[in-house]
Structures are given as C-alpha cells and as structure tokens.
1. A value of -24000 was derived for helix-only ellipticity at 222 nm (-39500 (n - 2.57) for each DSSP H run of 4 or more, over all residues; to 500); which structure in 1, 2 was it taken from?
2. Can you spot which of 1, 2 the value 0.95 was calculated from, given it is FRET efficiency 1/(1 + (r/R0)^6) of positions 62 and 134 (r between Cβ atoms, R0 = 25 Å, to 0.05)?
3. When mean count of other Cβ atoms within 10 Å over residues 54-61 is computed for each of 1, 2, which one produces 9.9?
4. Compute distance in nm of label points 7 Å out along Cα→Cβ at positions 102 and 118 for each of 1, 2 and report the one that scores greatest.
5. Could you tell me which structure in 1, 2 was used to calculate Rg and Dmax of the Cα atoms in Å, for residues 38-125 alone as 21.2, 75?
6. For which of the structures 1, 2 does the calculation of mean count of other Cβ atoms within 10 Å over residues 22-29 return 10.2?
7. Work out the source of 34, 16, 10 here, i.e. which of 1, 2 gives that when semi-axes √(5λ) of the Cα gyration tensor in Å is computed.
8. Identify which of structures 1, 2 gives the largest calculated value of FRET efficiency 1/(1 + (r/R0)^6) of positions 46 and 110 (r between Cβ atoms, R0 = 30 Å, to 0.05).
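Rule-based calculations on the coordinates, nothing more; no lab input. Not measured: the values here are computed from a predicted model. Cβ atoms are built from the backbone, for glycine too; each structure is taken alone.
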Structure 1
Amino acid sequence: MTVSRRALAVLAALVWSIGGVVLAIKGSSLLVEAETLIPGRVWPWLGAALGLLSGGLQARYAFRANCHKNLDRIAALEHPRIWQFYRPGFFVALAVMIITGVTLSRLAHGNYGFLIGVGSVELNVAVALLGSIHVYWQRKAFRSGGSHPSTGSG
C-alpha cells in the first residue's frame, strides 16, 4: 500500500516536532530539579544557556541539512510506503536515543551535576530539532506536490 509523499513529510515533521517538545520539557524539568536541589546557584542557568546555544548551532549547521536530505529522499521515492518517512537506521537510532535518554534521566535524579549535564544535553537536542523544523515549511512539504529537491538544501 502506497501513501503520498506529503503524508510522509507530515509524519517526519510530526516525529521531529514531538521529539523536540518532549526533550524541551524533560531537559527543563531536570534543570529545575537541579535548581530545587541546590537553590541559588548559577549552574542550572549556565547549563540551560549552553543547551540553547549549542542546540541553535546544531539546528543551523547539522539538523537543517538532515531535514533537507530526508525531504529529498522522500521526494525521490517511487512508491512511498507509510514506514518510509525516515530510513530504517533512523528508527534504530531513535530507539537507542530514547532508551539512553530515559536511563540517563533516571540516573540523574538527586545528582546535581548529572541533572545539569543531562538537562543541558536534552535542551540542546530539543532546540536543534525545533530550530530545524522550519525546513518542512520552507520546502512546502505539507502541500500537495511540495518537498521538491530543487528547493535547495542550504
């Protein structure tokens, strides 16, 4: 059973966005927990700032290119199938990242430095994901016939 390329682009953007929102919530809550654990220190704020800054850089220089490549790949599919909104390796990597993130978050509870580190990393990835999602809009991926490779990848 084939689906439209538009449906694949919507699914890809949805997964990308949901991941960003979930990580933003998780990362923020870990940094808040660190602040609650030892109030008044600057470290949770520095962790947040580092996560936001590095995430913005990743969005600009890495994740945007990944979105373009995925949309180009989707546009080139001859008979798109529902599971093809990402490559199979992406799903494996996603599962590993989720398991790792959940494990690290659980291990971080009650550990001030670990809370800041994991919270900062999660904010970093959240900003990178959410900061690159506009590629789907730029490429008009949600319109019929959108997501053409000719719209560039820079």
Structure 2
Amino acid sequence: MNGNIYNIDDRRQRPHNDRPLSETLNDAKTEAKAFIETRIAMLRSELKDKVAMVKVAAPLLFIGAIFGVSAWFALTAALVTLVMVAFQPSPFAPFLACIIVGVVYAGTAAIALWIAKSRLSSQSLMPERTMTVLKEDKVWLQNEARNQS
C-alpha cells in the first residue's frame, strides 16, 4: 500500500470534513435561530424606546390640548367681541367680526399645519437601526449565496 490513509471507498462515503450532514444542518439551524432571535431582540428594544418616549409625551399632550382648547374659546370670544365693537353701528357687526377672525384663524392654521407636516416628514418612527442591520444582513446573505455557488 502507499502512504495514503484513505482508500478509494472511504472517499466516496465520507465528505472531506468528516462531519455528518445532520450535524451540519443542526448547526445551520441553531445559527439561523440565534440570528433571528438577535434581530427580533433588536427590534423590540428599539420599539420599546420609541413607545417609552410616546408614553411620557402623551399625557402632557392631552393636558396641553384641554387647556389650549379652553383658552382658545375664551380668546376667540374676546377677539370677536373686540372686532364687533369696531363695527358697532352696523347691524352686520357680529357677522363681520366672525368672518374676520375666522379668516385669520384659517391662515394661522394653514401655516401651522404646513410647518408640522414638514417637521413630521423629516422624522421617522421606523426602527432605523434594525432596518439598517437587516439590509446589511441581506447583502451579506446574497454574497454568501454567490460564494457558495
């Protein structure tokens, strides 16, 4: 015999790394499970941070809205009364006062909504870190699939 430790029959039956296929598949399954669990944990963590931020802001937003609406009604009544006094001798004084105040409010609302829309479009509630990692994982998996082919 020559110095080769394998004979031809052994090479046909065993892969080069001497690991059974079931063990390789088991390892792949374990790694895939750990990979998915890590990504899910990352997503949960990021969403938990965003929910905590909303939980702090929501009650304050509600309280501010209640008092803001109450103040709004009081100030609107005062403003309409003030404008109405300016048109006092006219029988249309209440109508003109309401129209003028309404137009000013509509203009103010349009400007405020435009600013709010532009600020909201610059901020995202999407879990950005998780999405970045998942995109990187996708590229890595595509490269691995190409290398294995």
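1. Numbers: 1: -24000; 2: -30000.
Structure of origin is 1.
2. On the way: 1: 0.95; 2: 0.10.
Of the structures listed, the value fits 1.
3. Details: 1: 17.9; 2: 9.9.
Corresponding structure: 2.
4. Working: 1: 1.3; 2: 2.9.
That would be structure 2.
5. Working: 1: 17.2, 57; 2: 21.2, 75.
Among 1, 2, the structure yielding 21.2, 75 for Rg and Dmax of the Cα atoms in Å, for residues 38-125 alone is 2.
6. On the way: 1: 18.4; 2: 10.2.
Label of the originating structure: 2.
7. Numbers: 1: 34, 16, 10; 2: 75, 16, 8.
Among 1, 2, the structure yielding 34, 16, 10 for semi-axes √(5λ) of the Cα gyration tensor in Å is 1.
8. Numbers: 1: 0.90; 2: 0.30.
Comparing 1, 2, the top value of FRET efficiency 1/(1 + (r/R0)^6) of positions 46 and 110 (r between Cβ atoms, R0 = 30 Å, to 0.05) belongs to 1.
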